[in-house]
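**Q** Once you scroll down, you'll see the structures, which are given as structure tokens.
Quick note: the coordinates plus some simple rules give every number you see, no bench work behind them. Keep in mind that this is a model prediction, so the values were computed, not measured. Cβ atoms are built from the backbone, for glycine too; each structure is taken alone.
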Structure I
């Protein structure tokens, strides 16, 4: 059984001390920012006084401000970059939380990621990425929801500019059902951007086929569902599943992708980092643990509930990375 949020937070006492070194770095970085701002204000005030006294051109202050900001920014990025802190915080949380969040002994390999073949097989993304990578691969779960997980970054573009196809949390689950025809759920971006025109366009996709009508206005305002058999899609995408997807989207702001294909269920949480780091919040704040546990276990609980209603296979699959 997947541990509850309360059970996971109860282990926080063993995790928080591991985050203390990161918290010390955050305090030093925050102090650097504070004292640098004070120095810049004093420096620019003195420079402005010199300009006024000696009747120098006022554009000197603009040049000084720009140079001071560049120097301060470079020093901060070199020594105290919050992106580095955020990555180290996330890695430490994963290392500490994964054994707690999953009932089966998981395989955790920070340097590896979900293989591209699974990303492609999901049928969730129409673009072929020009770059593909990721980290924090995990094999784990329980018998009714064994899965492969990692963070994925997939971009299309060139040296001039890249656009993210997907940047977030990606799961491949073993399914007890055999989903045929495939069902694909994607964010309803066209209707949000183009209104009624987008609503008409999404009814039939050149690449995905006809949209399935679920007779759920709240859900269809946020998601588009594609399946060759509308009745089959209505039976699979139950009211409870729709409500959970809407609630999770509202809580996290993530773009949720989900597909049912053969004996696999794929879930992608785009624009959904495991934790959103803030320099103003201590690294030892329990909300980081709560946020990661909530985001990471939501898909696992969701698919576990779906699989529990079906007949299990004889053995869980063997995942490749």
Structure II
């Protein structure tokens, strides 16, 4: 029925609207007030909005099914807009419009108006976060207090080596919107995924603290847990043990275990398993049953016992690894 809206689906926030006023109201409930300008003679939209909270982030996939222009007033939060399909022209404040497609994204800063012109087939992934959340993470990475507000470049290029690091993150976020798992339902897991998104933005994008952040990164992680995590993430398939990790970061086994519990709310070996599971999930999403098997990928990432791996995977993602492998590729 024209103008009707659908209630949220269990486990996420999936909604539709056909009247522009209803679409504006639904999106404003999640993000911010805005105005829609439709072409002459077009009176309806085909809004589809799917959202989720991931820690301090609001993540949503949105499409209007029409060619239109969206205008916002000055924002109080930071918005990252990725185009998953189609094409858009976006501008912030008085800046010139930039073409944003599947190889780029736009970062709308605090305190500026926004203008977004989308194609009929455009599908966007929109991440909203508070500037305080992002600046707190930047201070954590730098190990010092910021002297000036964070200023982010408007366009994020996903084709650069650093920009390409977003690809598995985007796949994971879209998958979580479609089929929420423990990554978003469990508070500790959601905080870790939130941190991955924040760090990808700060480390893979241009801003006024980039040079300082690069210098801090060249020194290496400042904590023993940070150094251990860097070792694990760089080589997740190595034969890690708590003893070996403790030796690498010059701590006793007991001290390393205690600091992992304090900093990331899990044991070192739990972190190793989670890192390997994340790699397997990304590989399964990208693969097809015709070219690989669950057993091959599990063994590649260090899971020798297939039954135990399947149980861990189901506990983490709410489905079997075979179900992930069989799912059609993301649009």
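**Q** Supply the structure label, taken from I, II, corresponding to relative contact order in percent (Cα under 8 Å, 6 or more apart) with the calculated value 21.
**A** I
**Q** Assuming 20.2 is mean count of other Cβ atoms within 10 Å over residues 60-67 as calculated from a single structure, say which of I, II it is.
**A** Only structure II yields this read-out.
**Q** Now, a different point. Quick check: -13000 is what I get for helix-only ellipticity at 222 nm (-39500 (n - 2.57) for each DSSP H run of 4 or more, over all residues; to 500), calculated from one of I, II. Which structure matches?
**A** Considering all the candidates, the number was obtained from II.
**Q** Kindly point out which one of I, II the value 69, 50, 31 was derived from, the read-out being Cα extents along the principal axes in Å.
**A** II
**Q** Can you spot which of I, II the value 37, 21, 11 was calculated from, given it is Cα extents along the principal axes in Å, for residues 164-211 alone?
**A** Source structure: II.
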